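Novice: Below you'll find the structures, each written out as structure tokens.
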Structure P
């Protein structure tokens, strides 16, 4: 079981961290920080740099936490909420499969991350090495805070006015 959880954590965590590195540093043909801020701005988030930083943290830092098995339930919830936001903002309008830009990849990341909240990171993790135990209440409170921040981000998006109805001339 420990090897299975390690494999899950490494694939999911490093994959997410790689996406965050693309957005923050421009690695692996990524857009870099300017691109991340531009994406947040185009998506209607204001102030865009703060939301770009939250996006990068939700991918890069949460991904590294998941991979290392450090602060696992908090990293996993943060990653899942970041992916939920990505689904809603960028992928919802497309088909299910990733080739069409759909929800497949972020849904897989979110589901796998959330599974770690329920299983724990396993024995081959920093949480285990440091004897870190998490109370259900602490995880619940952190989850609620992250959900509120995510909803706040969604609600803070600038709303574009609906187009005026075409005239009947």
Structure Q
């Protein structure tokens, strides 16, 4: 599989299906909190390609992978807080751990501001823009950095990737 073939699959399924579902559900739909939940899952998925995990490694050290990915591709975020409060708290407990509050105000100046109670505001549209940029950068690294390509290829060949199924083939 070439770099271009792998990126084409990622564009279609990881970005085109997984990421675009975030926008369809939240930015263009009414499931606003779902954008943050699915966004954390999207970061986890990208982190797996970045780290080059296989089936046996997928359940181990996910926090380290997530935080390394955030540090590299989402540098404006605190990797520890994003992992503990957004990814673990929101995804697993449907509760935020005390760092963030969420809005979809889409007004300049809200994203990363701090409330009077000390919570960091995450604005949905800005969060999604950050996820798109992280994917764009990962995609570029897969195309231009051989080690990144090898890791992403290893992850894909070991675990595959969710995507739409053609019903006639079932």
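Where a number appears in this text, it was derived from the coordinates with a stated rule and is not lab data. Values in this document were obtained by computation on a predicted structure and should not be read as measured data. Cβ atoms are built from the backbone, for glycine too; each structure is taken alone.
Novice: Please state which of the structures P, Q yields -20000 when helix-only ellipticity at 222 nm (-39500 (n - 2.57) for each DSSP H run of 4 or more, over all residues; to 500) is computed from it. Before the final figure, lay out the partial values.
Specialist: On the way: P: -20000; Q: -14000.
The value was obtained from structure P.
Novice: For structures P, Q, calculate percent of Cα pairs over 25 Å apart and state which one comes out highest. Could you put the intermediate results ahead of the total?
Specialist: Details: P: 35; Q: 32.
With respect to percent of Cα pairs over 25 Å apart, the highest-scoring structure among P, Q is P.
Novice: Still on this structure, I have one more. So if we calculate relative contact order in percent (Cα under 8 Å, 6 or more apart) for every structure here (P, Q), which label has the highest result? Could you put the intermediate results ahead of the total?
Specialist: Details: P: 25; Q: 29.
Checked P, Q; max of relative contact order in percent (Cα under 8 Å, 6 or more apart) sits with Q.
Novice: Between P, Q, which one scores greatest on Rg/Rh (Cα atoms, Kirkwood Rh), for residues 42-89 alone?
Specialist: Across P, Q, Rg/Rh (Cα atoms, Kirkwood Rh), for residues 42-89 alone peaks for P.
Novice: Where does the value 0.6 come from, among P, Q, when distance in nm of label points 7 Å out along Cα→Cβ at positions 82 and 130 is the thing being computed?
Specialist: Computing distance in nm of label points 7 Å out along Cα→Cβ at positions 82 and 130 on every structure in P, Q gives 0.6 only for Q.
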